[in-house]
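Below, each structure is written out as C-alpha cells.
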Structure I
Amino acid sequence: MDKLCKSAIAEFIGTFVLVFVACGVAALSGGSIVATAFAFGLTIVAMAYSVGRVSGCHINPAVSLGCLLTKRMSVKDFCVYVIAQVCGGFVGGVLFFGICKMGGVALLGNACNGVVGGTVDASGIVATLLTEIVLTCIFVYTILNVTDEKAGTSKIAGIVIGLTLTLVHLVGIRLTGTSVNPARSIATAFADLIYNGSTEALAQVWMFIVAPLIGALVAAVVYKAINTEKE
C-alpha cells in the first residue's frame, strides 16, 4: 500500500471520528458550549497523535487547502485528502445519527451549522461568512505555524491545535455552531436530511464550504507574507 493510500485511509478515519464523536456530543448535549468545544478539541488531540503520524491529521479540507497553498502538499494529494475527509465525515454522521435513530435516543440538537441569527437574509449571510472566515483563518494560521519544521513545536503541535479548535468553538458555537471544516458541515447536513427529512442545513451548507476555504486562503497568504523568508 503506497503512502498516499495510507494517508487517505488515515484522513477518512480521522474525519469519521471527529464527526461521530464531536458532532455526536454537540447533538446529545443540545449545543452546550463547553462540552461541544472540548469534544472537538480533544478529538483533534487524539487524532493528531494517532493518524497524524500517517497523514498529518488534516481531517479538514480547509487545513489541506492551507497546506496546498504553502506548498506542503501536491494538488493530487490535496484532492485525495479532501475526498477521504468528506467520505469519512459522511459515514461518521450517518452512522452516529443512524444509531441514535435505531436506539430511539432523544437528541437535543442535530449538530448542523446555521446562519447567524437564524434568519437567512443578506445581513445574516454576511455575518455567517465573516464569522467562519475569521475563525478558520485563526485555526489554519495556528496550524501552519506550529507544524512548521523550523518552529520546533512538532511534539506539542497536536495539543496546541486541539486547544485552538476548542477556542474557536467557544467563540463560534452560539453564532454559527462553528464549522471551520467543510467536511464536518457536509456530513451533518446530509445526516439531517436523511434522518429528519430537513433540507434547511443542506441549503445553507454552501456558506460552510466557501467561508472556511476563504479563511484558509487568508491564513496561507498571511503566513507566507510574515512567516517565511525570501528566497
Structure II
Amino acid sequence: MESLRKYLAEIIGTFVLVFFGCGTAVVTGCSVQNPGAYILTALAFGLVIVAMAYSIGNVSGCHINPAVSLAMFMTKKLDIKDLLLYMCSQVVGAVAGALALWAFLGKDCGFGTNGLFDESVPKSLGIEVILTFVFVLAILGVTSKVENGKIAGLVIGLSLTLVHILGIAFTGTSVNPARSIGPAIMAGGDALQNVWVFIVGPLLGAALAAIVYRVIDPASLKKEEAKK
C-alpha cells in the first residue's frame, strides 16, 4: 500500500507539472518576443515544484521527473523497482496532464511541446544535457543533508525556474522526459518525431550530474550505503 501511494503521488505531481507548466506556456503564448509570458512560464514550472515538494514530497520524494529518478537510483537513493515504476507513473501523469489541456484548450493548442533548437539535434541534445545537469546537481546537493529539508522544495523550484529562463529560448526546456512525452503524444507530428531528443538529453544530463556528485561529495553516497 505504501508503494502504491508513492506511485500515485508521482502521477499526481507530474499531472500538475504538465497541466500548470505547459498550460501556462499555452495560454500566455510563451515566446522570446513576449518577455512577460516567458517569465511567467518559467515561474509556473518552478512554482509547481515548490507546491508539490511540500505536498507530496513526504510521500514519494516528489521526483515527478524520470531524470531525477535516474539520478536518485545512481546515488543509491532508489532501487531498480521503484526507478521503473516511478518512471511509468510519471509518464502516466504527464499524459493525463496533456489530456486535460486537450479537454480545456482543444487539440490544436500546441500543448507546450518542446522543439529542436535551430533545427539541430546535436545543439538541442547539448543544451538539454547542460540544463538537466545543473538542475539535477542542485537537487542532489540540497537533498544530501537532512537539515536542508525545510528549504529543499524552494531551492529545487527556483533551480527549475533558472534553467527555464535560459532554456525556453532554445528548446522550450524539457529537463524532464515525462514532461516532453505527454504533450508530444497529444500533439503528434514533429513533436512526437523529435521527442527522443528530450528523453535522451535529460537522462544523459542527470546521469552526468549523478556521476559528478558522487565524485565531489562521496561522503553522501557512503551515508546512503550505510543506511542499507
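Please compute mean count of other Cβ atoms within 10 Å over residues 119-126 for structures I, II and give me the label with the greatest value.
II
Taking mean count of other Cβ atoms within 10 Å over residues 55-62 as the criterion, which structure among I, II has the greatest value?
Values: I: 28.4; II: 19.0.
Going through I, II one by one, mean count of other Cβ atoms within 10 Å over residues 55-62 is largest in I.
Looking at structures I, II, which one was Rg/Rh (Cα atoms, Kirkwood Rh), for residues 79-134 alone calculated from, given that it came out as 1.10?
Going through each structure in turn, the value belongs to II.
Out of I, II, which structure matches 2.7 when distance in nm of label points 7 Å out along Cα→Cβ at positions 39 and 191 is calculated?
Computing distance in nm of label points 7 Å out along Cα→Cβ at positions 39 and 191 on every structure in I, II gives 2.7 only for II.
Identify the structure, out of I, II, from whose coordinates distance in nm of label points 7 Å out along Cα→Cβ at positions 111 and 151 was calculated to give 3.9.
II
Laboratory data are not the source of any read-out in this text; all were calculated from the coordinates shown. As the structure is a computational prediction, the values presented were derived from the model and not from experiment. Cβ atoms are built from the backbone, for glycine too; each structure is taken alone.
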